[in-house]
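Trainee: Listed next: structures, encoded as structure tokens.
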Structure I
Amino acid sequence: MDLIKRAKEVLEIEAQAIRLLKDRLGGGFVKAVDLILKSKGRVVVSGMGKTGIIAQKFSATLASTGTPSLFLHTAEAIHGDLGKVTSEDVVIILSNSGSTEEMKKLLPILKKIGAPIISLTGNSKSVLAKYSDIVLDVSVKKEACPLGLAPTASTTATLAMADALAVCLLERKGFKEKDFAFFHPGGALGRRLLLTVQDIMRQGVSCAVVRQDKLVAEVMLAITHARAGSAIVVDKNGKLEGIFTDGDLRRHLASDKDLTARLIKDVMTKNPTVVDKDMLAAEAMRILQAKKIDEVPVVDRFRRPVGLLDVQDLLKAGLI
């Protein structure tokens, strides 16, 4: 129980550090957001040590929400990496003390470059604060570490303020879910909002398309050759007439011993559900689920088949 008690104390100290930030928000925060929005360059986020890790996360959050950004390690900056910074960039420096030796060497050069500086610091009287165009106070009453040495509450407060900046920026930019998906094409959200039917549908030799005057036996061979679970049936002009699936085959076999000698037009499913090639794959998935079907023809505006979408394709794409 002593461990639980101590853990609760740590969480309360860090929660209190974040709560205190709310009363410090004001004109400086608004100016910081406006400065970044007006910038023609990138947001260069700098820090070192534990705060440097927070800076990396902040930079990654900005980049993924529509604000071009890069991380600049404070120590590496004074050993050549300052060449990454231009006068059109905005530099955001995260530092609790704001008075490290690296900081004292870095700041004058940044001023010569001409990039405006926003600081998130726990020391409003530090050298960092003096060189900054905008200072956001992220000081804490105490660290959660009993020795007062390991950055704990201070890094939590810095992260929270950085997140507040990132969220306000994305809202001011009008950043939407589709924009987020654009920067995350490999994630589940990206697949859901960017992947179209055309991206995953079966076509060419993988899509069995047969004339309606073919025998069921011929159609079954076409399905086997395409390694599919169905065949799309068309008229002599190539327009969709129906679909013949494994389900249709099983249903008719139970009552028709001569099924393989029948014309496919007599046993196919007529006027099947169809989807457009430009439809989002996620929307097509909802149609398959609602209709309780496994395959659907993909057609153009003239109702000519251009592909076949199988539930297995949605599985492979990670949509199910």
Structure II
Amino acid sequence: MDGIESLSGIATFVAVARASSFTQAGEMLGISKSAVGKAVARLEERLGVKLFHRTTRRLALTADGEAYFAVCARALEGIAEAEGSLGGKLLVPAGRLRIDMPAAFGRKVMLPILLDIARAYPALQLTLTFTDDVIDLVEEGVDLAIRFGTLEDSSDLVARRLTSHRWVIGAAPVYLETHGLPDTLADISRHDCIVGYRRGRPLAWHVVENGQPARLAPPPTHQISDAEAMLDAAVAGIGLCQMPLALMRPYIDAGQLVTVLDDCTPREIDVHAVWPRTSHLRPKVRHVVDTLVKLGREGRLD
């Protein structure tokens, strides 16, 4: 099959997948429903697989179709981005940018910054996900991720430090009035604790013990996978929790939470921007990373 015709068939397939309709895809592309159907049929014949489940009422991607769509959609976006970079626009952020962030930090700190960038560059389209799970960026099709803590060595990823955050232990005054203040790390074992929960297990806390960084496994009384929900639970007075000071500070200022064991939590955890290694860093990723590094130096990510 001619290369141009093949590319046209791929563009038609992507349009159908997005519209879930031959008719709507034809209207978007300015061709007939019949032409759309024939283009998809030729593509399926060339690939030797079925891309769609077809019924009289519904059109849906097959498993092969979903896998092929993920690759084709990104490829077409890359072509569109390259075209948009021509004519002296090489440094202008444009196209779809997928960013994954820790839930609470992403919403409270990162989101306002990213929205400012989106307003400044209308050709930039954001896909934002908020999760505390560590995901495979390449497999999930993520262009950029924000991550706390030490990063595992990987030849497939590039990381750049943005800032660092001190993690503190806090609780509601009503909880401390009932259960008392912990004076040492050992006292935590006698307290109710609200801990993060990831991949089927509770997460340890970041502390300093005998002058050295250490991990502490507190009693996993309440296990919660979302950081904002953990803060809400702490404010409700059901236990101690550990969180970056930047996220806990508004609750401290409002008198809803009080920090404890401050001498045992001077440790700061680095925050990194992480992206898949490529031969050429795309303008949209470079601009966002450079902006975040600059804001980190100014203390605006704290």
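Trainee: Of the structures labelled I, II, one was used to calculate relative contact order in percent (Cα under 8 Å, 6 or more apart), giving 14. Name it.
Mentor: The correct label is I.
Trainee: 6, 22, 24, 20, 15, 10, 4, 0 is what came out when P(r) over Cα pairs in 10 Å bins from 0, in percent was calculated for one structure; which of I, II is it?
Mentor: Only one of I, II returns 6, 22, 24, 20, 15, 10, 4, 0 for P(r) over Cα pairs in 10 Å bins from 0, in percent, namely II.
Trainee: Please state which of the structures I, II yields 16.8 when mean count of other Cβ atoms within 10 Å over residues 13-20 is computed from it.
Mentor: Traced to structure I.
Read-outs throughout are calculated quantities, based only on the coordinates presented, and are distinct from any laboratory measurement. In this text the structure is predicted, and so the values were computed from the model without any measurement. Cβ atoms are built from the backbone, for glycine too; each structure is taken alone.
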